[in-house]
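Some structures are shown below for you to check.
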Structure I
């Protein structure tokens, strides 16, 4: 059985029935008190980060995570259909495992799926994607980057708030974690 002496950044453990990744840790030996390990853990499913302490030498449950690269094929309403890039096998990933970032995925996008045995425990999306604006009110001369924003519908069907100078047909970069507009990549 593993103990806190096996801690390292990136190690995946099971605690309270959930799977966590160690973001950072520090062994603390406060003089005449018992030593402990202060850790910062990130929940694999929710992304929530917590700080917690473990007694020095406490046993922990290490989880073996396998990462595999897949290609997103299409969205069937409740799940994402993805293809293994090596074997061409297709799997279905529930939308709640992927999270809000799924609405910014377009066909052919690469993503990493995290497995614990045969169970899908998480999906890592690309941080940014380039999407075409298909519907927005037209920009007018004088609109600047420092002004307001307007809603724009992108090719995946999601709505993103963009600066006033963005027009239909422009290619924009969107952050899949927050859904925010980052920059204009190409104009029409």
Structure II
């Protein structure tokens, strides 16, 4: 499906704020791909479709991802489930077949161990795109994202850990696995202390 058709359909499926966010992620992903020598078109497509299922009701997300490997925690959380459903919708509705693009959509919310560069780019583009409301550390993270991909991933994952701790929750196991690539001892400690999965 051509980009203009994808954009037209997304504009109908997403609310205005989410659509603007989507265009911001597409732009940021393309810029980061250029910096780090990744395929710009793949990055732009993954950015454009990363939230394609975001505005679905949770029950519809679960139904869309009925053949996917989904843990019980995700089935209770729109924040987590939309990434899994998004991968499935990208295939069934938008005709995407590229596994690199689909992987970047699938993992843009939690991350996971041994992420590809494209997956890291979409994960980061999602949290730094121009329409994001300011939060502590955002400008520094934006600068780091254009210079040091793994350093930026470490920073973003650490920020995610602190954020969920402040809310009295714990990171999803996939996010802990991503963090373990940078802080193996800390991640193991967090896993040992985990009681309530991220919602």
Structure III
């Protein structure tokens, strides 16, 4: 009995920060399914238009041309898979890692979208490399889309959930600022989630 209690304490104290709070069975199911899928298809013409417009925006962050293209292609493809605006995904990556695929946070989050490594274990894919940009973006977009669904499209709540800072506006403010000032390629009217969040939360990032 004492050994069981000791083992339980060790497991709980060695879990990544907020692991228990964020292990959602439905999200685990989605991650497992998405990570097992083949590449998603998308409209090639629309993708090329977006890639051309976005490459210059990404240039200040990523000097390597082939890596820059891989990031953009993966962001567009996985955003399309999850029905997310690819510009939002780029804004999240800017805030989370400044597009450093080797970035590791104090809490152990890794890669472009700062994904916690425990997700790999939870879905039975310990072999997944979160510094691989395609893998990381697929995880990150799946998690973000899930939290948007959970929040009924409330962008601020979903971003807070993604970052582990629900109820605070600092992180959503940063993402929305990056989205509106650097990455947005659609009008605000075409982005109902952004428009609703700007209205409901009176974000400072929406004032210009």
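Below, the figures for the structure above:
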item: At a computed 41, 23, 11 (semi-axes √(5λ) of the Cα gyration tensor in Å), which of I, II, III; result: I
item: Answer label among I, II, III for the case where Rg and Dmax of the Cα atoms in Å, for residues 31-70 alone, calculated from the coordinates, equals 14.2, 39; result: II
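Quick note: the coordinates plus some simple rules give every number you see, no bench work behind them. All values derive from a computational prediction rather than experimental measurement.
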